[in-house]
1. Identify the structure, out of I, II, from whose coordinates FRET efficiency 1/(1 + (r/R0)^6) of positions 46 and 94 (r between Cβ atoms, R0 = 25 Å, to 0.05) was calculated to give 0.15.
2. Supply the structure label, taken from I, II, corresponding to helix-only ellipticity at 222 nm (-39500 (n - 2.57) for each DSSP H run of 4 or more, over all residues; to 500) with the calculated value -14500.
3. Upon calculation of mean count of other Cβ atoms within 10 Å over residues 6-13 from the atomic coordinates, which of the structures I, II produces 20.0?
4. Name the one structure among I, II that distance in nm of label points 7 Å out along Cα→Cβ at positions 14 and 190 of 3.0 was derived from.
5. Who wins on relative contact order in percent (Cα under 8 Å, 6 or more apart) among I, II, i.e. which is largest?
6. Work out the source of 11.1 here, i.e. which of I, II gives that when Kirkwood radius over Cα pairs in Å, for residues 110-149 alone is computed.
7. For distance in nm of label points 7 Å out along Cα→Cβ at positions 22 and 198, find whichever of I, II sits highest and give me its label.
8. Determine which structure produced the value 1.23 for Cα Rg over 2.2 N^0.38 Å, calculated from the coordinates; the candidates are I, II.
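Read-outs: derived from the displayed coordinates by stated rules, not from any lab. Worth saying up front: this structure is predicted, and the values here are computed from it rather than measured. Cβ atoms are built from the backbone, for glycine too; each structure is taken alone.
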Structure I
Amino acid sequence: MSAYRDEVDEARGVAAHISEQLRAGADATSIAVLYRTGAQSAELAAALADGGIATTVLGGKRFFDLPEVRQAVLALRGASVAPLERGFVEAVRDILRSLGMTDEAPPAGGAVRESWEARSAILRLAEEAPAGTTMRSFTDDLMARARTQDEPALRAVTLATLHAAKGLEWDHVHLVGLAEGLLPIAYATHFDQIDEERRLAYVGITRARRSLSLSWSAGSRGRSPSRFLQEIRTSTRDAAPSAGARRR
């Protein structure tokens with residue numbers, strides 16, 4: 001568990017930790033940052049972008065609705081009416097290059113990196129297509145995917161609210177904003193409301209398959225650590241076997 005001065009400091013700390021995980025070999029798609037409200041995502045996205053880390057917001061704009069994806073599908077569809085002068089995959093790569101895709105990911109994050117990741121996902125679909133795939137059949141498949149929202153996975157860290165994360169899991173989860181006023185949320189004052197906030201915290205904790213990082217920050221309002229952190233410490237301590245316990 002990590003404590004920070006404010007939300008900006010917390011976002012930078014989380015971004016630094018994720019950078020370490022990526023350098024250690026973790027796949028970006030196996031990492032998620034979870035938070036109570038959507039407003040918390042801005043600082044996190046900015047800090048990750050500063051670190052050159054691509055992000056995708058769960059529940060955000062759908063893949064096939066992204067302007068760069070729509071542009072790519074239209075360009076590929078237009079190319080399907082003429083005979084290919086090169087192999088299918090190379091033809092797809094050339095078209096994506098003409099739309100601004102580079103062979104290497106841009107060093108910066110943010111919108112430029114997100115656009116690159118979207119076009120790169122289309123190229124991966126082409127590379128994974130079965131032998132004999134034509135530009136026409138490939139674009140037919142893309143359009144069918146768009147209709148059914150069968151979206152390719154972007155190689156990006158997921159940002160998600162606790163509500164959106166229900167039912168999903170990642171190898172590495174960073175649960176941020178564990179401070180009074182955020183989790184539990186400020187307007188949760190009655191017992192049943194606090195209990196619902198506790199269940200949300202449990203959702204976040206149980207999304208992690210391998211590692212879980214918890215953090216909070218005081219911020220300009222001088223928030224205190226969430227009461228749930230003490231409950232987590234207590235339950236963890238109670239669950240741990242004592243030094244003198246015998247194994248059966």
Structure II
Amino acid sequence: MVTVSQPGQIIALAQRAGAATLDFFRGDFEVYDKSDDSPLTQADLAADAIISAGLPGYPIRSEESSHGDFSASETFWLVDPVDGTRSFVAGSPEYTVNIALIHRGRPVWGVIDAPALNQTWWGGPEQGAFFNGDPIRVTATQSPLRVLASRNHLNALTLDFIAALPVHERIQRGSSLKFCAIAMGQADLFPRMGPCCEWDTGAGEAILMGAGGSICDLAGQPLAYGKADPLNPYFIASGETNPVDYLPQR
């Protein structure tokens with residue numbers, strides 16, 4: 001399997017990009033509206049420039065730019081220079097820098113840096129998962145079920161799905177920190193019944209798989225990466241319990 005030959009180099013790159021965002025965090029900066037009405041800031045662009053200049057070997061598909069033809073390569077980098085830009089704009093530390101390596105449509109390694117929290121996660125299905133250098137692992141499913149929900153994108157479909165679950169408690173987190181929480185055994189389940197893109201999930205899925213968790217769409221299939229349209233289907237991420245077990249009964 002293709003993987004990252006020098007993970008320390010990519011981890012340091014993510015941290016360097018994260019450090020650049022702190023130059024703008026809770027300061028004065030411009031906020032622009034993109035065509036999909038999502039926000040874009042100078043921090044996104046600064047982090048994207050650092051990552052794009054530093055990633056070796058493969059084409060890059062980033063939320064903010066592309067370098068090389070990722071569609072013609074079975075291996076490419078997938079980047080979200082600031083995941084959780086709404087949190088960043090609001091002054092919340094719950095935003096991340098995400099870098100994933102994709103091979104044949106699936107994430108094989110990823111790193112997530114939360115610069116305002118001074119926390120970094122990395123790993124993949126063949127390497128295990130790590131938090132600030134220490135190995136992490138999902139835990140046995142708890143009762144009540146610990147269910148994660150988006151802090152900025154919680155919608156009626158997701159609320160209906162959560163309401164139909166067994167006894168549970170709802171935990172709200174921003175950005176890719178939800179995948180990290182499951183990977184660390186702090187939560188059991190994250191249903192996403194709203195739009196998000198490949199760069200929002202690639203690094204988180206790699207780390208979650210490395211920690212023993214998994215993701216499936218509502219048809220029970222794994223997410224596919226490198227599509228012409230980067231939009232993900234609705235999905236469920238979980239820890240020890242197979243996410244298929246949480247699919248709505250048809």
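1. Values: I: 0.15; II: 0.85.
Structure of origin is I.
2. Details: I: -14500; II: -7500.
Matching structure: I.
3. The read-out comes from structure I.
4. Numbers: I: 3.0; II: 1.2.
Of the options listed, only I reproduces it.
5. Values: I: 30; II: 17.
With respect to relative contact order in percent (Cα under 8 Å, 6 or more apart), the highest-scoring structure among I, II is I.
6. Working: I: 11.1; II: 11.9.
Value 11.1 for Kirkwood radius over Cα pairs in Å, for residues 110-149 alone corresponds to I out of I, II.
7. On the way: I: 3.8; II: 3.2.
When distance in nm of label points 7 Å out along Cα→Cβ at positions 22 and 198 is calculated for I, II, structure I comes out on top.
8. Numbers: I: 1.23; II: 0.94.
That value comes from structure I.
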